[in-house]
Structure 1
Amino acid sequence: MPLSDRILLGPGPSNPYPEVAQAFARPLLGHLDPEFLALLDDTCERLRRVFRTSNELTLPISGTGSAGMEAAFVNVVAPGDTVVVGVNGVFGERMCDVAARCGAEVVRVDAPWGRPLDPGAVLAAHPSPKVIAVVHAETSTGVRTDIEELGRGKGDALLLVDTVTSLGGIPVEVDAWGIDIAYSATQKCLGVPPGLAPLTVSERARERFVERSQSWYLDLRLISDYVSADAGRRYHHTAPTAMVAALHAGLGHVLDEGLEQAWARHAACGEALQAGFEKLGFRLLAADGHRLPQLTSVGLPEGVDEAVVRGALLDDFGIEVGGGLGAWAGTSWRIGCMGHGARRRNVTLLLAAVGELLGR
């Protein structure tokens, strides 16, 4: 089957919006070209609207979502700082690793896979942490954790939130929820290929930047001098201009559709997908009431070889879904229905293909 006919319904890259493909077809601009800098400024403004924030320091980090995670930590965490991390999946674990590499005293608050974090337990874990860090939408399990209570109760701590799989797919309210630092990724609900990590930082967090970040490349003081016209556009690194143009186009599509409409589209597709898989005998692994519509984790019926069926989906139908991670590897799928891929026709096609392969 031609690659162009494949439908990506895994937890990774979503199918891009048509406007994104058109952006990649444009002639390349230089990273200091005035036309590109104007495009970058407008991209940052569009990100503010999608993050629902007025934060001046809102920009795309050159790198994937994990680069956004590192940028978030290395600029506010110094050796000896206490960082409380909520862990209910792979990416909470990764937060612990990154914070520890910064020399932090990491205080873990664990929840079982498939369950959301308890905000009260996170807030009670330490009396005065420098940072409280959680994953809003855990990509490894398809679980949403509530953020508002953390924002209300954070005290003097900085609230750092991973919105990689949530931004553009479900409500993310940076200012209203009291989030100090949030990062995301282009390849999920924004419908843009992987390569950039949208990031937003409050003034409160900027005032508490470490004196010297452990990473030169991800040093937000230096990057902000390049992004900000007021700082004179001091050169920092060669920005991936085609990716920024693609992100600009993807954000434009989301904003033209309307954030609320995009959230509703994802919700409708997720509801139909999850109901359909239950009818086929699959188990929904995320806790009821906290299931992500854009990423569904399912346990396979007894006796079904997940790798064989997943391979047949790709080979016979051109549909790619993701396998499980960690403790759920080999027994589960993670099905992405996000960005441009969040369409009822894709849900119908996937359920029909799975039903045919299982004889149901």
Structure 2
Amino acid sequence: MNQRENMISLWKRQGFEFMPVEFNLCPSLREEYVKRTGNSELPYNEYFEFPWRGVPGPKCPEREPINWEKYFIEQGAPLQLGAHVSEWGVGAEKGSAACVHMTRKRHPMSHFEDIEQFEAYPYPEYDKATNDHIREVVKEIHGKGYVATANWACTIWETAWYTRSMEQLMMDMLSDEELATYHLDRITGLAENVARLFADAGVDHLHLGDDIGMQSSIMMSEEMYREWIKPRLKRVIDAARAAKPDIIISYHSCGYVIPFIPDLIEVGVDVLNPVQPECMSFEELHAEYGERLSFWGTIGTQTTMPFGTPEEVRKEVIRNLEIAGEKGGLLCAPTHLLEPEVPWENILAYVEACKDFASAGSH
């Protein structure tokens, strides 16, 4: 099997020939990678042979320049000098020198009070004509034997509150349904279009997600989730599957999401990410849902990766892979970005444990 065949088989719980690895390094650890390996040109995902390659995000058709700053001036708090503004108009103000990859979100729609303001807002648009390049990239990735992965996390809920602010959006959902419905429907329609674009281009794996869990509780009530988010997520997944029925859908949410797992399975999620061990037990989740759901993550970035020994990292990896068993169903990986506190030796211990698990015939 090549990387693509092996990864798809693992996620479909049909066995595997080798155990893939995957992780995400913060800027200082990327520097450490170059220092340790001498590879200033070869990206670390290639050096460590990750199973997929990402396809580019969709492009918006050209539009007239937008004065995003006016939305923040209207709030009485202009953007910090040097802040980045996304195509959604969300501001990102720089973090401290010690944590440059963290930013403060600024919400351009937080002061809106009526539907006309929402209707006039320049939501991005995505069309097929502007995104034909994705199909060629997918063909190139497949030709090299890798999974073609498209990332559209921040699918509905996070995009909605990044633009509106979480407090205002929650209040809209509780007391101003017209505003909440318009805003969430606009974002859902755009996400449907993007999912369709990716699926039409032939991607194997579509990564969706919205953080709907906190460390030890869910972010909203089950009733609110099922009214506002679940049916819209189903629309996005249905749009992808209408174009490519066998597309693999993974869903990201940090934190505790156990009450939502049956809903995610029901709307068509194949893989749950990241299964933080500080928040949920992988062993319990696998016992309950392992026949219907695959998993990606399970190695704690709050605990084991930064503060464990290499041997503790290794034991956790082997333990979780043994829980998943010979059918697979787990891409064992750190649950989030690896921060500066993570020793390089722990990263190598993780990689070697995955390789040793497969080569030892544990599958």
Value 16.4, 50, calculated as Rg and Dmax of the Cα atoms in Å, for residues 34-129 alone, assigned to which of 1, 2: 1
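Taking 146 as the value of volume of the Cα convex hull per residue in Å³ derived from one of the structures shown (1, 2), identify that structure.
Values: 1: 123; 2: 146.
Value 146 for volume of the Cα convex hull per residue in Å³ corresponds to 2 out of 1, 2.
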Per distance in nm of label points 7 Å out along Cα→Cβ at positions 114 and 338, the highest-valued of structures 1, 2: 2
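Given a value of 6.0 for distance in nm of label points 7 Å out along Cα→Cβ at positions 18 and 178, calculated from one of 1, 2, which structure does it belong to? Walk me through the numbers on the way to the answer.
Numbers: 1: 4.5; 2: 6.0.
Label of the originating structure: 2.
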Structure with the greatest value (metric mean count of other Cβ atoms within 10 Å over residues 202-209, set 1, 2): 2
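Given a computed value of 20.3, 60 for Rg and Dmax of the Cα atoms in Å, for residues 194-289 alone, which structure among 1, 2 does it belong to? If you can, show how the numbers build up before the last one.
Details: 1: 20.3, 60; 2: 13.6, 39.
For Rg and Dmax of the Cα atoms in Å, for residues 194-289 alone, the value 20.3, 60 is produced by structure 1.
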Origin of the value 25, where relative contact order in percent (Cα under 8 Å, 6 or more apart) was derived from one of 1, 2: 1
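1, 2: which one has mean count of other Cβ atoms within 10 Å over residues 154-161, as calculated, at 23.4?
On the way: 1: 20.2; 2: 23.4.
Comparing all candidates, it corresponds to 2.
Every number in this text was worked out from the coordinates using simple rules, so none of it is lab data. Since this is a predicted model, take the numbers as computed values, not measurements. Cβ atoms are built from the backbone, for glycine too; each structure is taken alone.
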